[in-house]
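Quick heads-up: structures coming right below.
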Structure 1
Amino acid sequence: MGFSWQTLYSLFFAPVRGDRPAERLDSFYERQAADYDVTRRNLLPGRRRFFESFSAFGSGVWVDFGCGSAECLVHARPNLERFSEVHLVDACRPMLEQARSRAKRLAPESASVTLSNICDFGTGDMADLVTFSYSLSMIEDWEASLEKALQLLRPGGCLAILDFLPPFRMRSVTNVRSRLFQQAWMDWMKWRRLIYAHDPEAFLRSRLEAFKVTEETRRFPWTPGFRLAYMVLSGSKPKRPQ
């Protein structure tokens with residue numbers, strides 16, 4: 001999995017300082033930003049397929065909220081030429097340092113990196129694609145963030161979300177041990193004020209057309225029979241006001 005002792009300590013035990021969400025994110029990621037992608041490839045399942053799939057159908061302006069290290073550019077690389085603008089937005093300074101380096105290598109003409117919370121972000125053109133990848137669950141004011149995403153979307157544009165399945169929805173897709181494991185881990189991160197385990201399906205179902213939800217699991221590495229449960233939600237903004 002590529003964990004260093006420093007990363008393990010930062011992930012599970014290091015104090016998280018700060019009163020504001022951005023301060024807590026900076027504190028949490030400052031020791032692990034450099035090897036974030038190596039350590040998260042098995043802990044954040046579905047990212048490659050998510051970005052390959054939605055970038056293949058997108059074009060124009062793409063906004064990725066909570067971009068982290070901008071690994072989205074790696075997975076969407078075959079389709080980046082379809083986008084005139086790629087906006088990478090995050091409130092965490094250590095992660096954006098990684099994102100800037102990656103954007104310069106993979107999309108120097110189209111990608112921009114912005115330090116901002118979602119509700120304060122704005123772009124000159126409306127977006128054709130807005131994505132959240134394991135970021136919505138870390139946003140306390142998630143409903144306002146989704147409203148902002150919908151405001152930015154062009155009518156007919158696509159909103160897509162990849163995130164952990166909330167524990168109360170895992171009964172049908174995982175075994176008891178996996179549910180207890182994921183519940184304990186998410187409760188620990190919630191206690192540290194880093195993750196909030198939202199369930200945005202009802203909020204989005206009434207606001208998007210062609211709305212779709214899929215639930216999947218993936219084996220958690222180095223464990224006997226444990227699986228991580230995650231979901232993908234997607235839909236398009238109505239072309240006519242509802």
Structure 2
Amino acid sequence: MQPFRKLFVWQKAHTLALSLYKTTRTFPTDERYGLTSQIRRSAASICANIAEGCGRQTRRDFARFAYIALGSASELEYHLLMAADLGILNKECYVPLDSSVTQVKRMLAGLIRRLMTDDRWLWAARFFKTRALAAAAVAGGKVQVNGSRAKPAKQLHVGDSLRVRVGPYDWMLTVRAVTERRGSARDAQLLYDEAAEGRANRERLAEAHKIAPAPTYQGKGRPTKKERRELQRLEEGED
């Protein structure tokens with residue numbers, strides 16, 4: 001959750017909505033339930049959906065409402081065009097309003113890209129079974145992008161270098177494609193190239209784990225939660 005009033009895109013959309021409410025007061029009375037209502041409704045919808053998205057618990061939910069706000073912005077863009085073509089809005093009024101709508105749409109697109117973080121790519125590439133596990137890996141410092149620790153709001157690009165820690169293994173990758181959808185294992189392999197060095201290191205470590213004796217519990221009775229975590233850490237080979 002975050003305060004929506006601090007988002008620049010909400011501030012811009014809110015200012016635009018206030019301006020449109022004032023502008024539509026001059027519209028003909030027979031458009032009260034037509035363009036006047038539609039313009040006001042779509043303008044308010046942008047702000048409302050951004051605000052509701054900020055109140056959601058997950059970035060994925062926030063992104064969903066940002067998409068709805070983007071749809072409302074496109075709807076508003078058309079209603080203003082229609083009002084201008086009908087002669088209800090003169091050119092001097094239409095041009096700056098249309099420019100503001102375009103700016104809001106660009107800001108919303110940027111917000112959506114930031115919300116679609118690299119944890120979605122890690123999930124789509126099948127390094128983690130769920131988005132939650134992928135997000136936890138990013139937050140836990142197990143993912144590096146171009147040599148630096150990945151940030152929760154980081155967006156991946158084609159050509160980025162990744163180092164992903166999954167259990168005891170490090171994957172050294174180069175991003176070939178970016179997607180938000182999870183496909184088959186074959187599809188996932190098309191999203192990245194693995195460095196030969198990283199593959200060789202993983203294979204050596206896997207072989208070492210095969211011949212190493214498995215850790216056993218030496219205590220009495222059932223192991224505690226702390227002891228089970230320690231056993232799991234040893235099995236995974238984490239530092």
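Read-outs: derived from the displayed coordinates by stated rules, not from any lab. Note that the structure is predicted; figures quoted are calculated from it, not measured. Cβ atoms are built from the backbone, for glycine too; each structure is taken alone.
Between 1, 2, which one scores greatest on distance in nm of label points 7 Å out along Cα→Cβ at positions 33 and 209?
Values: 1: 4.1; 2: 6.8.
Biggest value here belongs to 2.
Taking distance in nm of label points 7 Å out along Cα→Cβ at positions 97 and 161 for each of 1, 2, which is largest?
2
Please compute percent of Cα pairs over 34 Å apart for structures 1, 2 and give me the label with the greatest value.
2
Taking relative contact order in percent (Cα under 8 Å, 6 or more apart) as the quantity of interest, name the structure among 1, 2 where it is greatest. Display every interim value, and only then the final one.
Numbers: 1: 17; 2: 12.
Max of relative contact order in percent (Cα under 8 Å, 6 or more apart): 1.
I have -10000 for helix-only ellipticity at 222 nm (-39500 (n - 2.57) for each DSSP H run of 4 or more, over all residues; to 500), calculated from one of the structures 1, 2. Which structure is it?
1
Consider the structures 1, 2: one of them gives 21.1 for mean count of other Cβ atoms within 10 Å over residues 57-64 as calculated from the coordinates. Say which.
Matching structure: 1.
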